Structure P
Amino acid sequence: MHSGEIIIKETKKEFKSGFIAVIGRPNVGKSTLVNSVVGQKVAAVSNKPNTTRNRIKGIYNTKNCQMIFLDTPGIERARGKLQKSMVQASMISIDEADIIIMVVDATRPFTRGDRDIIENITKPVVLVLNKIDKIIKHELLPVIERAKGFGEKISEIIPVSATKSDGLEELKSVIESRLPDGARYFPDDIYTDQPEKFLCAEIIREKIFNLTKEEIPYKTAVMVEEFNENSEKGIIRIAATVLVERKSHKGIVIGKQGEMLKTVGSQARVEIESILATKIYLELWVKVKEKWTENESLIREIGYLN
């Protein structure tokens, strides 16, 4: 070394990665939160509860970290095999997660269901108070004070509006600070590990949720039977079956002169084309499968049970 020469060694910044379970009661905005943080649609969204039926991975990448979000079904008292499989998916995610985010609806905070979830989790929770755009600012402070009453169970409280993307940068910053050192689990150019067929089925099911009423959404499932790409014509042909439990449900999903099913197909096609960035031909069929929500093998085949 020459006299006065200074050698600067570049230190490689550590990479962080981990799994973040997003949990909470039904209809508190978990899927909307995951979609907003990831910046892409990875899960179906509806204003009806129990839209998410299995855990869905959404991946957010930066230069220094990879956040793998596990969007989970709403946790509630399970009735029937389908609901039990949904709660099971949430419990598995909690066990496997490095970080737990619990989402609470700030407009209806700390119901008995919220309290039961918090009290039964053994890991510290990052509490996200969602839907703050729907309350007056001075109403938020008492909610935060009530959250502090859970003591060490809550490690951080972050108010957000998932629909308006308010508070999400703070949330991502908190998550990154808590992630363990780790490898990049997925390539940095993907935002979900779900296959395209699954995303298509979720979008179709979302439209049924949003367009039908009462029990119909909860008694339907979507199975993509065909997904064929014709590179010469630049089109993907998708054939999907909508499962329902009763003949009366079939009539409602199809609608008068097929109008309901046409609307479902039209709305789904537009969104799928946007995601896949190509033209698609979408064909929908409705099939009655009595008591499918109690058929464990069928629930597993659809993908709602691991």
Structure Q
Amino acid sequence: MRYRLEYALAWVLLKLVGVLPRPLARGAGITLAWTVYLLHGKLRRVGMRNLELAFPEKSARERGAILRGVFTSLGRQVAEVCLFPRYTRENVTKTVVYEGFENFERALARGKGVLFLTAHLGAWELSAFAHSLYGYPLIIVMRPLDNPYLDRLARDFRTMHGNKVVDKDFARGLIRAMRKGETVGVLMDTNTIASQGVFVDFFGIAASTASGIARVALKTDAAVVPGFTIWDPVLAKYRLRFDPALKLLRTGNTKVDVMENTALYTKIIEEYVRRYPDQWLWVHRRWKTRPQGEKGLY
């Protein structure tokens, strides 16, 4: 019953916000996100704890301002998702513009596949959606949502214009995709259980991190291209930014190579989060899994 109710509420939200003009839709999304911020004490506590861990030099007031900015960012993205059915290749430029597209184009031309390294930063849902509208559909790696109705709805929205969705544990499928020269988007900034990842530094704290991108890149020689969709208040648009492909580190020791490359990818994400702290998902318990024998941080 709860799953059906959640789905019904999400469907109503999509329909109501989706018919509004873009400025009003964004305002509605931000209002909803701020309502969640005010009512959901657990999310606030997790966010403030994460910010305390990442930015011990900042005051509580500064951290609070960052966290409120996060909910504004989330609300803006909620509005964009509601507007997905109205976007076309002709009008998407009013919302998302490329920056550094030549870096992606150069990586794609190698013919060995592209691993799109990204994170829950800015408008991550808009990244793959806009990229597909521009004519470059990709494969999205995602964990199925607990609510099967919302999971189906999310998949329908994400695949409107040619994108495909695969389970995050579908490693063989990713390798095949690379060998076909396809593009795969992976969000690799979330906590993972120790048996499925490696511990690398994130803001100077050991963070259990999925090592799939490193393993696939090492096996296929695919290009790993950092890409993030960041809100630009001056443009009043999102910039879908592609950086140059990262150089794959190879020492001949697979275990070391997986660790070092995963650490490099995590460092790139940290650099972006430091530049845009109010656009990253601080309410996720990123440091939940601890090295054996280490006390929990939450």
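Of the structures labelled P, Q, which one yields 1.9 when distance in nm of label points 7 Å out along Cα→Cβ at positions 188 and 244 is computed from its coordinates? Answer by label: Q. Looking across P, Q, the calculation of distance in nm of label points 7 Å out along Cα→Cβ at positions 36 and 252 that yields 3.0 traces back to P.
From which structure (P, Q) was Cα extents along the principal axes in Å, for residues 108-163 alone calculated, if the value obtained is 32, 21, 20? Working through the options, I get structure P.
Assign the value 18, calculated as relative contact order in percent (Cα under 8 Å, 6 or more apart), to the correct structure from P, Q. Could you put the intermediate results ahead of the total?
On the way: P: 18; Q: 24.
Of the options listed, only P reproduces it.
Quick check on the output: 0.95 is Rg/Rh (Cα atoms, Kirkwood Rh), derived from one of P, Q. Which one produced it? List each step's numbers first, then the result.
Numbers: P: 1.04; Q: 0.95.
Clearly, the read-out refers to Q.
With helix-only ellipticity at 222 nm (-39500 (n - 2.57) for each DSSP H run of 4 or more, over all residues; to 500) coming out at -10500, pick the structure among P, Q it was computed from. The correct label is P.
Read the figures in this text as sums done on the coordinates, not as results from a lab. Given the structure is predicted, the values throughout are model-derived calculations rather than measurements. Cβ atoms are built from the backbone, for glycine too; each structure is taken alone.
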